[in-house]
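Once you scroll down, you'll see the structures, which are given as structure tokens.
Each value in this text was obtained by applying a stated rule to the coordinates, not by laboratory testing. Bear in mind that the values here come from a model prediction, so they are computed numbers and not experimental data.
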Structure I
Amino acid sequence: MSSTRLVTLLGTAVRQQRHLRELSQRQLATLADVSQAAVARIERGERAPSIPVLERLFVAMDLQLTVGVEPLDAHLDARIDDLAARPIDERIDALGLDRVLDQLADFPQVITGSTAALLQGAPVPVEALEIAVRWQDSKRFTRWLEAACGQRWNARWGEFGGLWLEPEEPGEHRWSTRYGEIRATMCDALPETIEVRHGGRGYRVVPLVELELTEPRAGELLRRYRKRQLTSGGRASSG
């Protein structure tokens, strides 16, 4: 876990607990004897809070901070194991992909990233529908996002909103829409695809071998999955 990720997790924990107690940032700051600006920076992940400040914030909400350790990215291994134990149709249904894809039916795009890997049987975590979109279709994509009440991911604030929708604008290509979350890889030409079928529906996806070469996030998850297969296979053989 990098220090940046830890700061983000701590900020998220403070914000979530504050919301659960229906406290404003100003109210929490008063209870914890810190400034509202400090609370805001901590919740946005812009400031690494000191232990005493964290303790005051949580005590003000009748909570206490606990510390634990785990192997690096152990949460990913646990997630992969959980997905591997579930039928692929169940994994697909849980994502609600069809709802989003039905709305994109007349829009030129193909499924890529972790979503394409999952549709090809790899039990990798999927946070959003991942698609490839041509730059020449970016204005059309923007109009679709506007109609779908899209909000752009703002990495600085750690939340959706506050940025222009247009893919041409700087920022991560990730949007929240009324139909679900979408990540887009903008490209000059759509990649070659294959068709996979589930539940009587066909999906045009980028092949696994191509994903490993072109999609860093999906490639890392696929390599991690194969490593776990080898590890579990070795344990089974030794047993």
Structure II
Amino acid sequence: MKKLEGKIALVTGASRGIGRAIALRLAQEGAMVAVHYASNAELADVVVQQIRRSGGDAFAVGADLLEQDGIHQLFSGMDAALTVRTGGDQFDILVNNAGRGQYRTIEDITSESLDEVLDLHVKAPILIIQQALPRLREGGSIINLSSAVTRIALPNVLGYSVSKGAVNTFTHVLAQHLGARGIRVNALLPGIVETDMNADTLGTAEGREFAAGLSAFGRWGQPEEIAAMAAFLASPDSRWVTGQLLDASGGSRL
């Protein structure tokens, strides 16, 4: 039996990059997956179809998490799709992955740019968790995507780093708060991973040298490597793990 057989997962920002890899891996382990996307329905449908061709079950849910009613739209779509499939709105795994990079030093940050990065990486996942709680089954798993920049000082991503530091904090607090329900709350801290977000860095010889030099393994990461760790945190194998910040950076800057 697959480790996530009978489970239902919501992965935000799952149409590409790390989110896509996590959606595919959770489906491979037997979960039904809600593939959230912000604007590109076509890319999300590609992920859904790939899961279905592999014998899994998935559906897409669109919502712009930066819009005022975005989180309501997310759960309205999720509830409707699950009611058709299961007769209810309950699910088991929430992966807060949606995000975007932002390259600004302290000199370049504006009020608007700071609002954007904090709204997407802090405000949205907290409110998503709030709305998910009545729907999450006992013993469920919440996985938040943080970043290794919370322990590695990179001045050109200050706002992004601050937002991910907040992810670490609310992960810790909510693990304590939700422990009585058996809900595990953990965070993954990737380093540089080969995704669209890091295309500029990995698009130059200098950037590739920098990225490879960060890791103890002398290379940058792949989305599937982060997805493997997410699958562990989603599965019963991690039933005694909560409130943890799991470094997924290939030993960057040890």
Structure III
Amino acid sequence: MTTPTIGFIYPDHAAEDDYPRAAASVGADLRVAHIYGTDLHAVPELLELGSPAKLREGVELLAVHEPAAIVWACTSGSFVYGPEGAREQVRELAEVAGVPASSTSFAFVHAARALGLETVAVAASYPDDVAALFVEFLAAHGIRVVSMTSAGIDTAAEVGTLAPAQVRRLAVDNDRPDAQALLIPDTAMHTVGVLPELEAALGKPVLTANQVTIWEGLRLVGGPPGPPVPELGTLFSDRRIHVSA
């Protein structure tokens, strides 16, 4: 079986090593291309980061790998456009790339649907105003957020320095018993290596940005070529890959 190549456009540098870490487990060729801009978690800067010109740069960098699908690996740089703007962002990305495309914001929506989630808690690293836009994005797609907390971290670079124990504390402290799952929406945060620990601590699914982004890329090419990958959490523990967009 041919190993699918999936391209990820990743902003700056923070937790991109989550992708090669997951690649061997999922049996896919995950290629990361970096685009650059400010790493501030602020609306004007995020709008610039997710602009068509920036994403075109990412597509051009990935072209040498001939990916079968491309994902914009940035949650805040997609949901900040709002539901319709984020959909147009993905449509334009697919048109430029000539392959199916998506973004981390839609990855969260599709992953939640695949798991049948209706209520979630959100533990965001962003400042409150940015985190609130993610809650609005989820609500627009029928996902009710019963609790939203924000760590108020201003830059992606700082998020990338969080140690596993800090990520665990963020999750444990901000879960809610009436939430079916906890969502942690920042691709700048290292989470791939701690997913089983997080889910064991909470006793429920945990969806994190790099995890769902990788899952979304696999969904776009028809699913993972190998067996389930429980070390990547409930989302990867069975074949919950086929969900309509």
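Some observations on this one:
- In terms of relative contact order in percent (Cα under 8 Å, 6 or more apart), the structure with the greatest value among I, II, III is III.
- Structure (I, II, III) behind the derived value 7, 32, 38, 19, 3, 0 of P(r) over Cα pairs in 10 Å bins from 0, in percent: II
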